[in-house]
1. Taking distance in nm of label points 7 Å out along Cα→Cβ at positions 42 and 250 as the quantity of interest, name the structure among 1, 2 where it is greatest.
2. Distance in nm of label points 7 Å out along Cα→Cβ at positions 114 and 266 computed as 3.5: which structure among 1, 2?
Structure 1
Amino acid sequence: MIKKCLFPAAGYGTRFLPATKATPKEMLPVLTKPLIQYGVEEAIEAGIDTMAIITGRGKRAIEDHFDISYELEHQIKGTTKESLLTEIRKVITKCTFSYTRQVEMKGLGHAILTGETLIGDQPFAVILADDLCDNQESSDGVLAQMIKLYEKYKCSIVAIEEVPMEETHKYGVIAGKEIEPGIFMINDMVEKPTSEDAPSNLAIIGRYILTPDIFDIIRKTKPGKGGEIQITDALMTQAKNGMVLAYKFQGKRFDCGSVDGFVEATNYFYKESKK
């Protein structure tokens, strides 16, 4: 069973400046709930009870959010507003949170490696809070779907979706052999390729299941595109040595790292809340 989920949350969120000058981008709210709480709730729904969060300078609000605020609770106790804290109270009581800092921003691969001390020698999930996922068609969220797949194949898995070819430069892109409907055995993976160089239009989004050998592979991975340690490079090494799967998940994904995606998510969840 996968019991730990890693949340890389040390980035600066420069696309949302000035809002993110003093507020972590992971704490930007879609309606009344911050992005990272949606991710934590998705992990809980998948049976995970230990959240490992990679933070950085200026990210204390994340730790404070997943903690009890005695003064606030005292102020609203017995009022109609007390019920507004019900969801976050459930989250706090259902799981354990641990934190470590990424001192330098050296890419997603480096951020995941920073979490090794929190994860240990076991398979784990990774959620990027920027990618907000929802699945109204099924009882299983994206991460729960991936964990069921891991239980069958016991290898690293990335979530993918089709994107327009002109947008491949924003993503890691895979190519592979479809072994089951929507499940691909990866044989190529390129970080942010141009449309001319992209091996397909199947883009990796912010959901991963990783086996613990990924840490040693990342340690040996040289900086790639942008001078950063790319998780796609490490996963490509893992695919060559064994097997890495890509899974075309069921559900909707919103790129809340962009203003357009953030607005789209807000409108979507607002409409859902009125049903």
Structure 2
Amino acid sequence: MIRKCLFPVAGYGTRFLPATKSMPKEMLPVVNKPLVQYGVEEAIDAGLKQIAFVTGRGKRAIADHFDISYELEHQIAGTSKEKYLTSIRNVLNKGTFMMTRQREMKGLGHAVLTAESLIGNEAFGVILSDDLCLNKDDDGVLKQMVKLYNQFRCSIVAIQEVPMDEIDKYGVIAGDDMGNGLFRVSDMVEKPAPADAPSNYAVIGRYILTPDIFDIIRATPPGKNGEIQLTDALLTQAKAGCVLAYKFRGRRFDCGSVPGFIEATNFVYENIYGEE
């Protein structure tokens, strides 16, 4: 049973400057809820109630969000405004939270390795808060992946088809089609030029990783942009055993970009907010 979910939240969020100069990008609100809370709710719904954050300098607001604010609670207790705390209270009641710092920004692989002391020797989920995944009438993306892990017991990455003129923004997979949206990964390339991409299946910010990934990352040399790439470590793992890619059900918004963030905000306001 997978119990833990990792959130790498140490990045600078430079595409949202100047807003992210003093506020973590993960705390940017989609309507009335910060991005990172959507991800934590998805993890808890999938049964991953132990939440691990890899943070950095200037990220204290994330820790404060997943804690009780006694002054605020006291001020609005018994008023009509108290209902606005319902969603975060549910998260705090269901989850436990732990944190460590990534002292240097050396890539997603390095961020995952930084969390080894929090994760231990067990399989775990990873959610990148930039990728907001919504699936109102079905299981969340991570819950879908947990069900697959319980069947196959290997690392799994979420994928979706993207236009070839955007493929250089993603890790990209090639693999054998197993049916039902599953592929056995044979190749993975980090941010390839369109001419070099093995497919148009891009990895998005949902993973389930087996614990041997830590030793593999330790042995992985820096790759694209001089960073330790999780994609490179996963390819090593795929060649040695099994990594699956899953074309998930649901809608994903790239909230690491301003257009994607605006699209997500409009979608949530029109389709979800009015029902809460």
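1. For this comparison of distance in nm of label points 7 Å out along Cα→Cβ at positions 42 and 250, the top structure is 1.
2. The correct label is 2.
Bear in mind these aren't lab numbers, they're just calculated from the coordinates by the rules spelled out. Model, not experiment: these values are computed from the prediction. Cβ atoms are built from the backbone, for glycine too; each structure is taken alone.
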